[in-house]
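Multiple structures follow.
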Structure I
Amino acid sequence: MAVTILESPQSFTPSDNELEWLISSDQFLQANFEFKIELYIDGVLSSVDKLFTKPNGVVKYNASELVKTTYQIPNINTDISVSADRIESTGTLKEVYIVATEVYGDPQAEEASATSDTVNVWKSSLSDINFIDFDSTDYIPNAIGKSGLTIENNWKYWVDIEKSNYLCFYNNASQIVSVTLRTFDASGTQIDQEGVSFGTLDKDVYIANISLKEWAIDTTDAVYYRVYIAFGIGTAINNSQIQKDYYINRPCISDRTVYFFNKLGGIDSQIFNKRKTSNRTFTRNQRTRNLTTINPDTQNTILSSKFRGRDINFLNQSQNSITLMSDWIEQDQIVWLVQELLESPLVWIEDENDNKIAYHVTNMSESEPQERYEELSQLVIDLQLSFKSKSVLF
């Protein structure tokens, strides 16, 4: 008797893509044979399923539909009062494994079983094409050159010096995590730096607030800054596993930074500074009533009045929306925004008090520039506020 788990998901796997195990048994020809599959999420039994084998005794078990519904919206901390507030868990990592047991006989009885390795599953959803090529080691911080939970890019990544900025990453073990910021001038000469060691952090997905306004660092004459995230004891800054550059935008007029939950489960942002159009749409609920009514004071006369009217809007609702246009940006960045921002289920804009106000994208279509001569282009997005205003109900 033997149950074998032939294949398992990668050790760090997105929640909303296929989360599959391949299982076999050498007893599949026994009478009334079936597999009992127990799914454990964070050590708790979550589901028990029965699977029947194919002629070769092999079955495929996909737990994605069961796992992906157990997540909540990740935390984004906007209250930065001490150094420890600059980094926090997103609360999106779950440890998942299965126990496969062969069941057969007359009457049926449970026989041999096998327990899979634990898979670290985080809230994310790659496109089908990207998932086919997905390699979890690209995001495990075990070597220099990792990008965190955002795609690697060759364009200049601009951030507003007055707004928040975030970088998400996966910590694959309980270990010390250090974050350092360095500012540089136009010649590449370092101006200043500040670093914080956050001590030993648990295995989890984290979000770091790397906004310059939250760090005690000199930004005078700074053109860009570099973020270093190092894992483990005694790791030098220049050997940090994650290094990312951010170019500083000092707006002369008010612009809008749009934050969005990307397909890798991180938080990205984009500045829209060329045009802003605000709109408000109204929904009106109207009813028609009798021209006259019984006098509410005397209860013995019929009352009619020019003030009262026959038609009434008993409930009006309105909702704000805005149209934003980006600066001229590279084609690859446009494609990235179309695939990430326009498909994101969670979008925010930051107000003057650092609060994230929820919006949702309403673009129904978008063209990705593909011609060779279109080296630069602009993106226009339509956003609707995720809250409504309503009148007094009559």
Structure II
Amino acid sequence: MAKGLTAQEVKARINGVPGKYHDGKGLYLIVPKSGLAYWMLRYTINGKRREMTLKKITDLTLAEARTHAELKKRDVREGNDPIALRNREQQKEICTVNDLFEDWHQELVKRLKHPEIPKRIYTRDMSPLVGELPVEAVNPRDIRAIIQRVANSNRPCVANDALMYCKQLFNHAIKLDLVTFNPASAFTVSDAGGVEKSRDRVLSIEELKTVFGLFRQNRDQFTRDNYLACALLLVLGVRKGELTAAMWSEFDLANKRWSLPAERSKTGTAIIIPLPDQVINWLEELKYRGAGSDYVFPNRRTSKYPYMGSDTLNRAISKMFGREPGRKKQPPNKMGEIEHFTVHDLRRTCRSLLASLGVPGHVAERCMNHKLKGVEGIYDRYDYLNERREALEKVADLISPLTDVNDR
């Protein structure tokens, strides 16, 4: 049996001629032409010869290298490839729930159009309670605390979303073999925000007149930006996010057109939105108020988003009704007997107004940027731009006197 290296020989080799020096039992000292010498183990597994770098000579003595090599060879005898085991150890370590969310969110970014929504709910409502806990330490009581906290802030839909994300997050943990039980699995929407009913709230003409009058009377609370945003949503029928994140580069005021790009359209398809004369006036005021901002509705507060926040309008409207999430003492109700409504109800009201004005259904649906269904959606590629312009002008003529936007 060949004699292995000695400590003196190792010292001499690393300062001598570059090469590969065998110590025995598959362990080699590698002296490269440049750089530090290192230890290498050669072994065979599943009929294949493998070579594995251990550590540099500065990190392992000869005796330590032999011990290290024996441990790796024990893995081989047990049928485990040391290289595969090392690769597994080098994978991203997931210890806390925050680590788990970051790993899960990378998958959401690939498959969701708006992955910022679960991230916002996690950051605001979930992470403060469980983010720093070890993944395996989270129990059903923690899940209940999360959904009750959100539900108690008068956000039932968000409570249901938070529960859904809890279930998906810990299903991801099960996939990764981090836990064997999902602590959110036993909960249902009845434990969170309750069964969500489809809203059918539509504001009448008289209600709209009263609502905008109350907004004007409380201008110190309901800002001019919020006021103009509500008027625009009501006349154009666009989605809240499509308007509040709009950039001036999308608008051609001279030709009365708004080119909504595909990446910001919920349908994923670009569309040209015709702009009535009244809307042009409102937009020109917003441009003046924006003082050179790239956005139609610049964020007036410090935020990671340069445009109006996603919940700003709904919070402003709810506050007018005496509802302010997260506050123990609620503000006074300024809206009297008016039934509560949301920003999306303004869009639904626009659709109702289009119907009441005799606008054909297929034109009204294109005004709302809905995809036409069935065979009609496949074969009807006409965009109805002129018809939509005429329809929205009718809505603007009906609404602008009620809102008195230019007389505030």
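Given a value of 90, 74, 49 for Cα extents along the principal axes in Å, point me to the structure among I, II it was derived from.
It was calculated from structure I.
Quick check: -0.58 is what I get for log10 I(q)/I(0) by the Debye sum over Cα atoms at q = 0.16 Å⁻¹, for residues 241-312 alone, calculated from one of I, II. Which structure matches?
Considering all the candidates, the number was obtained from II.
The value -1000 for helix-only ellipticity at 222 nm (-39500 (n - 2.57) for each DSSP H run of 4 or more, over all residues; to 500) was derived from one model only; which of I, II is it?
On the way: I: -1000; II: -14000.
It traces back to I.
A value of 0.40 was derived for FRET efficiency 1/(1 + (r/R0)^6) of positions 321 and 385 (r between Cβ atoms, R0 = 35 Å, to 0.05); which structure in I, II was it taken from?
Clearly, the read-out refers to II.
A value of 49, 24, 14 was computed for semi-axes √(5λ) of the Cα gyration tensor in Å, for residues 65-272 alone; which of I, II is the source structure?
Traced to structure II.
Output the label of whichever structure in I, II has the greatest value of distance in nm of label points 7 Å out along Cα→Cβ at positions 41 and 345. Before the final figure, lay out the partial values.
Details: I: 1.3; II: 6.9.
If we compare distance in nm of label points 7 Å out along Cα→Cβ at positions 41 and 345 over I, II, the biggest value is for II.
Bear in mind these aren't lab numbers, they're just calculated from the coordinates by the rules spelled out. Just so we're clear, the structure is a prediction, and the values are computed from it rather than from any experiment. Cβ atoms are built from the backbone, for glycine too; each structure is taken alone.
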